[in-house]
1. Quick check for you: by relative contact order in percent (Cα under 8 Å, 6 or more apart), which of P, Q is greatest?
2. Please compute distance in nm of label points 7 Å out along Cα→Cβ at positions 105 and 137 for structures P, Q and give me the label with the greatest value.
3. A value of 28, 17, 14 was computed for semi-axes √(5λ) of the Cα gyration tensor in Å; which of P, Q is the source structure?
4. One of P, Q was used to compute distance in nm of label points 7 Å out along Cα→Cβ at positions 17 and 33, and the result was 0.7. Which label is that?
5. One of P, Q was used to compute helix-only ellipticity at 222 nm (-39500 (n - 2.57) for each DSSP H run of 4 or more, over all residues; to 500), and the result was -8000. Which label is that?
6. To which of P, Q does the computed value 0.25 (FRET efficiency 1/(1 + (r/R0)^6) of positions 57 and 145 (r between Cβ atoms, R0 = 35 Å, to 0.05)) belong?
Structure P
Amino acid sequence: MNGPTPAQGVVFDPNPAGTCPDETAARLVATAYETIRSRYVEGRRQIAAAGLAADGRVYVGVHLEAMVGCYSLCAERAALAQAAVYTDQPLVAMAAVRYPKPSEGGPARIVAPCGGCRELLSDHAPGLRVVVPREGRGLLVPLAELLPDKYVGTKWATTPANYHQ
C-alpha cells in the first residue's frame, strides 16, 4: 500500500517545506516529502530523507523497518549510502520527513536525525547541515550543533584525501 488516501480518513496538510525560510531547506524537505508521500507503506516505510551533495545533486533514502527493530535502516543512512555510490562529493545538507500513519491523520512533519544517524553522518559528512523542526519552522543548522561532543576514535585519519570516496 502506498500513502494513505483521503478516503482512508487522512487529511492532507500542505507540504512541510512551506515552514522553511531557507531555500535549500525547503528544497530538501519538499523532495523528502514527495518521496515518502509516494513510497509510504504502513509499518514498513514512514520516513524519507534527501541529502544535497556539494555538486548540487540530491540523493534520497527511505526508512526500512525490520521485524527485529535494531536491523531497521534509517532514511538518512539510506540517503548517505546512495550518495556514496553515485558521487565523490560530500553531502552538505539533509532533511528528513515523517509521513503520518493513517490512524494519526495529522500532517507530515520534519524530523531531526536520530543519535546513530548523527554519529554516522558526522563521520562521512562532517560539514553537513541538517533541517530540524524548531518553533514551528524547518531550520537548517550545523550537524555539529546536534552532536557537540562527538566520539573521536583512532580508526581513521581525520581528513584523508579520499574521505568522501
Structure Q
Amino acid sequence: MSSGKQKDTTEALICANYNNAPDALIEILHDVQIACGYIREPAFEIIAHALNLSRAEVYGVVSFYEDFKTEKPAEKTLKICRGEACQSMGANKLLERGKAAAEHVPVRIETLYCLGNCALAPALINADRLHGRMNEEKLARLMAQMTSGKSESEGSDK
C-alpha cells in the first residue's frame, strides 16, 4: 500500500478537502502554501496523483504564478511594489538599494505589482504591514529594524 503514505500528507488532505477536483488546483496550491510556507518538491507528485493530473501540469501552474514559492521563505521579507505609480516615484532605486543591502543582512527582497497604495508611492510591504512614501533612508532604517528585531512603531509614513 504505497498510497497510504500519500493519503496522510498535508497536501493530500488539502486535495481531499476539495474532493480531489482538478479545477480546484489553484485553491489547493494556495492552501498548501499557507499550510507549509511554500510548495515543497514532493507536493507536485502528491497533488498530481490526487487530482489525476500530470506532475508537469501542477508544476506549470506553480511556475506560472509568481505568488507561489518553491523555496522555503526567508524569515524576513520586504516586498517592493513595481506598479507604474511606484516606479515613477523611485521604486526601482529602492529595489536596487534593497537588493544590495540584502547581500549583507538576512532579509529577502521580492517584488510585486501594485499594492493599491498609489497615492503614497513608492510603497512596500513587510510582515503584512504597508509602508508608503518610502525613500532610501527609510528603507535602510526599516531593514536595520528588521535585522535588529526592534519594533517598527515609529512607522515609515512620516
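1. Numbers: P: 22; Q: 17.
When relative contact order in percent (Cα under 8 Å, 6 or more apart) is computed for each of P, Q, structure P gives the biggest number.
2. Working: P: 3.1; Q: 1.6.
Looking at the calculated values, the largest one is P.
3. On the way: P: 28, 17, 14; Q: 37, 16, 13.
Label of the originating structure: P.
4. Details: P: 0.7; Q: 1.5.
The correct label is P.
5. Details: P: -8000; Q: -14000.
That value comes from structure P.
6. Working: P: 0.90; Q: 0.25.
Label of the originating structure: Q.
Read-outs throughout are calculated quantities, based only on the coordinates presented, and are distinct from any laboratory measurement. Since the model is a prediction, treat every value here as computed from it, not as a measurement. Cβ atoms are built from the backbone, for glycine too; each structure is taken alone.
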